[in-house]
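Each value in this text was obtained by applying a stated rule to the coordinates, not by laboratory testing. If you're wondering where the values come from, they're calculated on a predicted model, not measured in any experiment.
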Structure I
Amino acid sequence: MREPGADLKEAIAHAYRVFPARALKPPIGVCRCNVCVSEEDERAMAQTPRDALPARLIREFNGSAHGRDDDLLRHFLPRIFELFAEGSDIHALGDINAFERLGCGTALVPYSDYRKTWPAEEIAAVDAYYRALFRHARRAPPTWPEGQGCEAFVMAEIIVAGGGDLKPLLAEWDADPSHEATLGLASFTAHVADHIWRRCGRMVDVTLGGYWDRQPEMTQALLDWLRDARRVDRFDQAMAREADESAFALLALARGGFAA
């Protein structure tokens, strides 16, 4: 990730205020099986000020996947937010799971589903972080077509993995009329369409795979948003004004991606 902006830094600072540190003393509640957290690392997790916890220990905490302790998660959460925003590797068992404990979890591990179970102030703090995180991602320079991926698409799946609600984040994108936002939206749309074609070979019976398949409501919200005629209208209007050939090609590609 790029250097976090002021809104993302404020969301992290707010999380530190909303989720106060706990006084930890081993055993703190992490899994101590042979493949999870060592006695030494558990002691370090308890004794290190949480704003100084290194990415390695947070990665170990994220990898301690047996059982649920929302209070312990609340203790580590602001540091998880901070390290992720800085681009540190805090994933444990896959490409996208830094926030999985906040989401709906799995059949084996009943995670928090924070939007349904946490107090309103805490829900708002997580939502504010996700909003700033997505805003930061969608400001990335548009990428297409060669292999760089789309930061906003990756971030959308990360947020979905963490139980976040994409709908207000997408509405905020709609409300930004800038040329930068339109090109970012075109890059996002083209990447989603390409992802679907590569995975499914057609635009019907769409599945996005990964964490999307565990959050069908969010998948449907994303697809409905992209299929909305207002997306096509926006790209049409932008193409009529666009002088740059590469930008025009990107807009045209996005315009055709969900036009049907």
Structure II
Amino acid sequence: MNTKSVIVVTACVISLSCLGQSNVVYYGVNSNALDVVFVDTNLSQKAKSAIVADLRICLQEWGKNSELRLRDNEGFAGYLYNSKTCPHYPEEIEFPDNIVSNGTSGVALQISKDLSDAYTNAFKFAAANTKAFAAANAFVEFVNSPAFLNLPPKDLPNYFLRNDMTPKEIIEDAQELISALRCQTYYPPSVLSFAHTERGPARKSLWVRIPESSPSGNRKEWGYLPAIWHQGKWKFCHWEENPQYNLP
């Protein structure tokens, strides 16, 4: 697969094209600009732009709590501090925070080769699962809308899957389930947050972490809800290891 095809799919997934723009992300309440530099000097500008686009998705809301802290720290010029773990990233990957000197432009956020390699692999994975990746943003938009909150109970099994509840039970508990889900605001996922696992109704199920926040005083509490690609659509999913029911 060539780089151009990968970038096209990625742009579809995150609904943002940064091709031809500078490698800059924005953080903090005032959306402060911060340059981005890459350890891997062999990355194309198109690949760099796609990575920066995904970083912007992560920082757009969650990053409003981020602060730039400059000090000599183990060879770095500082770090980008955020007290909350990035809800867009899988647990095994940390959001980049190392700040390095960047010549006359001051400082920049450094992207390690391990992280850029993870992104490169994720772009290839996106290209192999185009329909599901493209549908993720539409799913987020829908669950944030009044249409979801006013969903007829009979339709909830189309958007919610539990292997410890039958579809009939989901319908019966629809109002309670929707009331619990309406407390959060949902955000587009990172391209890194999609993965195939053996957990789920299929031998290899596609999952995604949907970032979410809920109000907590003057701040937001951050987390994520898992969703599964099931029967050609995304559904919030709760999957017990020893369920009462074994749904197809």
Structure III
Amino acid sequence: MASRKLTPGEITSSIDKIRRKYDEYVEEYFKPSSLRNAFEARYLTALRAKVDVSSFLLAEISAIQELIAREEERIRLGPVPPPEKVQSYADKVLEENQARIAGYRDIVFNADAREEVRRLAGALTDLAGERWQSLADALAGTMYAMTSSEMLSMDSQLRSLASSDGEEAPLILNRLVVQLRKFPRSYSAIDREEREYILQVAFFLHDLLQILKRVKEVNTEISAPRQKVIEDAIASVWGIISDFRLKDLKRKRRADHRES
């Protein structure tokens, strides 16, 4: 049987009642005021959608009364001991991933940027420091000397991916910084910029790793100290790739297609 239609006066009375009930619920049971705001938003949506206001308000009255009744029952029964927290597999993986990257420098150009992105910027910034200069010396005289077109390109990429002073965002993250400063924020745009940075860093690191391995295999005549610099760089680059889970983010090449 269909519910009776409320008169305009009853509609106004019902709305006032619901608001009072939400105020009571928020104040007495220490609930967030956003719950009352959510009702107001639902009411406006119902009006715009031209739904049956009588049915809507009766359902809302029933809902808030049920919420209050649950709180009263909870208080009557007393505190319930919290269940023993069991760490899920996903939580364990997340915790392990955070532990792996915790040792890398955190470039806090914006506290709301993803920690993975900030620490990846830190890893690239450290790579662009003394290690890069040592690599330049070790690669001198090889086909991948820093004056070669390949390494000039790699150097340009690294300068874009790393922070120039260890505090500011890398140049390639300028669009991310702009998105983080906007209000309201577009979280899809923020996520897109962060993913793009991670992808570009992965491409750079895999390209660099390939170059260093090729130098080690081909230039066997270079001195032991220079060989060690190259080997240490290989270990460092592979460490970043592994710690940030970038192993599968390689640039697609024609050779890859021929081998598959």
* Per Kirkwood radius over Cα pairs in Å, for residues 182-237 alone, the highest-valued of structures I, II, III -> III
* Origin of the derived value -9000 (helix-only ellipticity at 222 nm (-39500 (n - 2.57) for each DSSP H run of 4 or more, over all residues; to 500); candidates I, II, III) -> II
* Asked: A value of 14.5 was computed for mean projected area of the Cα convex hull in nm², for residues 62-213 alone; which of I, II, III is the source structure?
  -> III
